[in-house]
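Colleague: So, here's a batch of structures to check.
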Structure I
Amino acid sequence: MSHPLVADVALDVRLECLDETGRGHHLQSVMAYHRRDPFAITMTFLTPEESLTWTFGRDLLIEGLRRTTGDGDVCIAPAVSPTGQRVVLITLSSPDGHLILQARHSQITEFVDRSLAVVPLGDEGQNLDIDSLVNQLLS
């Protein structure tokens, strides 16, 4: 796309990145939702070296609040932390390896609710920018 999308919803989310021993390391991220790309959400990880953005389906995130869902690159599941807090586990997989992230359930729910206030579930097709999508495919 020739122009960046301005997020209709953006939320800073503090994640806990779980290493292979189960220890957590804090990671700052920004979740964003764009009305012009209504089926997707982005999660940008902010690190001192660079920012890294993953894009996946909003419906995957919504479903992952209730039950384990996804296969392939992104899997999302509700869980309870060792301290008894409701959390959401987000597993990202790439050829470089796997990353397991833990976010507070309340933060992910807030983000989802705010995105649904912008574009209700089922209304995504009314907000899809077809011209932009065609231009992106042809460029």
Structure II
Amino acid sequence: MIEIAQDEGQKGIFQKDIAENQQISLKYLDQIVSALKASGLIINVRGRKSGYKLTREPSEITILDIHNAFEADINIVECLNSAITCNLKKECKTFDFWNNLNTLIYNYFKTVTLIDLINGNIPTEVNLLLPCKRPD
């Protein structure tokens, strides 16, 4: 995403150039690009075999947006997944700890944008517990 965001060409950046710059295989990058395209974060500039561009400004794309292109949710432990029923949830002594930590991670991902990464302005002190609650 950083490679694509930093490209200033009108034709977009080509997948082979991203792979070379990031030292990853084209096959692996294919999977990444497919997920980013399916999530609506990037597009081909002129159809197949053309370069890629962001669909929004880097300041409007959060790390959570990027994460969600690959994973449906953030669940640092399995029992936080809403699709899983845990019979011990009510009595669990650690559930609140894991849930709060998960919320911190979620809020941090939601707070940091692609432009923050590009500019090296990663917030170190963010009020993570208050404004953004994880959706249930």
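Colleague: Quick check on the output: 1.26 is Cα Rg over 2.2 N^0.38 Å, derived from one of I, II. Which one produced it?
Modeller: II
Colleague: Another one. Work out which structure the value 5.4 belongs to, where distance in nm of label points 7 Å out along Cα→Cβ at positions 19 and 91 was derived from one of I, II.
Modeller: Comparing all candidates, it corresponds to II.
Colleague: Let me ask something else about it. State the single structure among I, II that was used to calculate helix-only ellipticity at 222 nm (-39500 (n - 2.57) for each DSSP H run of 4 or more, over all residues; to 500), giving -6500.
Modeller: For helix-only ellipticity at 222 nm (-39500 (n - 2.57) for each DSSP H run of 4 or more, over all residues; to 500), the value -6500 is produced by structure I.
Colleague: Given a value of 13.1 for mean count of other Cβ atoms within 10 Å over residues 27-34, calculated from one of I, II, which structure does it belong to?
Modeller: The value was obtained from structure II.
Only the coordinates and a few stated rules stand behind these numbers; no lab work does. Here the structure is a predicted model, which means the values were calculated and not measured. Cβ atoms are built from the backbone, for glycine too; each structure is taken alone.
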